[in-house]
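There are structures below to look over.
Please treat every number below as a calculation from the coordinates, not as lab data. Bear in mind that the values here come from a model prediction, so they are computed numbers and not experimental data. Cβ atoms are built from the backbone, for glycine too; each structure is taken alone.
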Structure 1
Amino acid sequence: GLRPPATGHDNPHYFDDAACIRACVLAVAHPGDPHRAADLAEFDARYTQDGDGVHGARAMAAAVSLALAGANTTACVTAALAELPEETEIGRNARHALHLARAADSAFALIPLLEHQIVDHVYSYGIAAAETVPVALALTVASDGRIAEAVPAAACLSRVADSAPALAGALTGALGGGASIPASWRDTCRTLSGCVLPRLTGTDLVELAELLEATQPARPGG
């Protein structure tokens, strides 16, 4: 059988954002170290992605890593951009989306601009990393890192609503911390129903997050 990176390169959907979602979780292993977080995300991404799919994973890992260490929105987005080569589709889209975001009055005001200038209306799958990652970064900026604004705005972009809200939520949630998540969202989503993996029925995601936090090594000087 094939081994990475051939597995990712030969995947017809090498450009999608599956690894970008995974990267947001992997960033937990390296809070405050965007380079190591990005490298870990790439190691994982190479199994299933190539090109923009890998670049997007590196970008999300770098951004979330810094957010987990208390960095601000600007620092996180700058770290993400550093992982997106300018000559790639994801790099071009991200820079354009951020240009739009910085001029927008709000995350909601940004929606029609992203809808018509970033989101593809031809290809039938709205999970291309070159669209969803730029959308997530742009909405993070336009919302000033506020999850309660970024996620609903991302959900309004129906073509990319499968993953853009998750990516935007991961980054803004890390920026704002658990207290920034509306209580109704938290209470509705915290307990797994076990539809896909019955053994996880009843698992409390908040308790799981607390266990993960407890395993983190002490930060230098803290």
Structure 2
Amino acid sequence: VTVSSDVMRQFSARGSAHPKKTVIHDGDGNGGGIVPYSYGKDFYGTMQWAIGLELFLLIDDPWRVFFTTDHPNGAPFTAYPALFELLMSREARAEMTAGLSRSALALSTLAAIDREYTFEEIAIMTRAAPAKLLGLTDRGHLGAGAIADIAVYRRDRSIAKMLGQAAYVFKDGDLVVQDGEIIHYRWGKALRLKPPVDKAMVRRLEDYHQQRYGLSLDWFNFPDSAIAREQPFGEVPCRT
């Protein structure tokens, strides 16, 4: 399912929707659309699927590859458990290829790749490495000073089932999920960068916005008070 504020793109894509159901909303200067897609198991769909897996399986260093998605525009993060199973199980990959395009798979080296990701590599790729890249020193690890965002899993023969139904999830140390069910709702924080202020750059931006839009640069600031709860943002220092 794709969810996007690009109204015209979603409107143009409605003919490709599968099933044939779409939601398009056009407002005054804003709007959005929801269009479902079903990727085929033909030559092109198989090639896209195989190339993505090859890329992750042939990169040896999990600290240099990051599993991200354009959620919710075509790649929902709810599919992560099934995708991780493909990376962690050669058997799961073999089962999936059984119904795919033979001609496309003949051009791929996927069947010859024995590698299976470990739980440690999944944790590095999805937690530790992104945190290190973004300079988030208080997350991505279980050491002193971490904010205690923790997921606990019970081993299961089905990797997808295990990762899709965490035994426990802690957010900032609070238990929020137990046995795959949400038991406590709590607000998180949107993270924003706080770089040092370059006064010359601010003056140039102010002049640009005045000339381009006839509005002060202050018009584009988003104050904390715009969100009706305490401390909606978390600030991240800019590393040099």
Structure 3
Amino acid sequence: MARKTEIVGAGGIVLTPVLLGAADLLRMSAEGVDEVGGVATTWGVAEATAQLAAIDAHRGTFELASWLAYAGVLASIPAAVALWRLAAARSRRWAWTGLLLAVLGVIGEVVHLTGYYGLLQLLSAQPDRQSAAELGLAFDVVPFNVALFVPFLLGALAWLPQAVALRRARIVPLWAALTVCLGTVLFLGVGSQPWSTTVWAGALVVGLAPAARALLRAEPAVHAPVTGQHVPA
């Protein structure tokens, strides 16, 4: 049973960025983002109407992106637990911080799946597309909905303390932790664009691969608490 848990955890570590990255790329393809080279600098009824029209024209692609995003969120749950287990014994504070942000991220992703993918699937199917776009824009600025979106933003930061914890626990080499951190900072700074999403997903897969390998080795010392000595935070 323990071996199965480690396999699921290692799989989650690798699959989470792959699934979320693929979902984001397909989403942008369905919305036509790759045709304009990025996200629109202004966003109003005209842009939202065009977005709904593009989603309706590429509904299969957008729905596939939705399901891949859902799978990525599910994969992130065992991944978060596995990363915490690897680092908690030797870097408690960073590991717990990463786990807390990851939990917030899962909560936020559920809101995102519903309030973005689910809502846009519904709105794009409406016959009066302009009215649907206006409704979507109004939905986005309701204070309660904005507050619900906060955990999603905080969860995106989880990779940073997780990478630090893994490095301090000597689970991954310095280059791997830096790769994860740089990929995350780049994505947060630039946002979702085809190239930035690809770089982010690739950086996380490469940077977290040593952690997945360490988990599969199942060395008892990795999971056992350190006793009889001071444990750095």
Ranking 1, 2, 3 by relative contact order in percent (Cα under 8 Å, 6 or more apart), the structure that comes out highest: 3
Structure (1, 2, 3) behind the derived value -8500 of helix-only ellipticity at 222 nm (-39500 (n - 2.57) for each DSSP H run of 4 or more, over all residues; to 500): 2
Upon calculation of FRET efficiency 1/(1 + (r/R0)^6) of positions 95 and 119 (r between Cβ atoms, R0 = 25 Å, to 0.05) from the atomic coordinates, which of the structures 1, 2, 3 produces 0.10? 3
Taking 0.60 as the value of FRET efficiency 1/(1 + (r/R0)^6) of positions 7 and 175 (r between Cβ atoms, R0 = 35 Å, to 0.05) derived from one of the structures shown (1, 2, 3), identify that structure. 1
Please compute FRET efficiency 1/(1 + (r/R0)^6) of positions 31 and 135 (r between Cβ atoms, R0 = 25 Å, to 0.05) for structures 1, 2, 3 and give me the label with the greatest value. 3
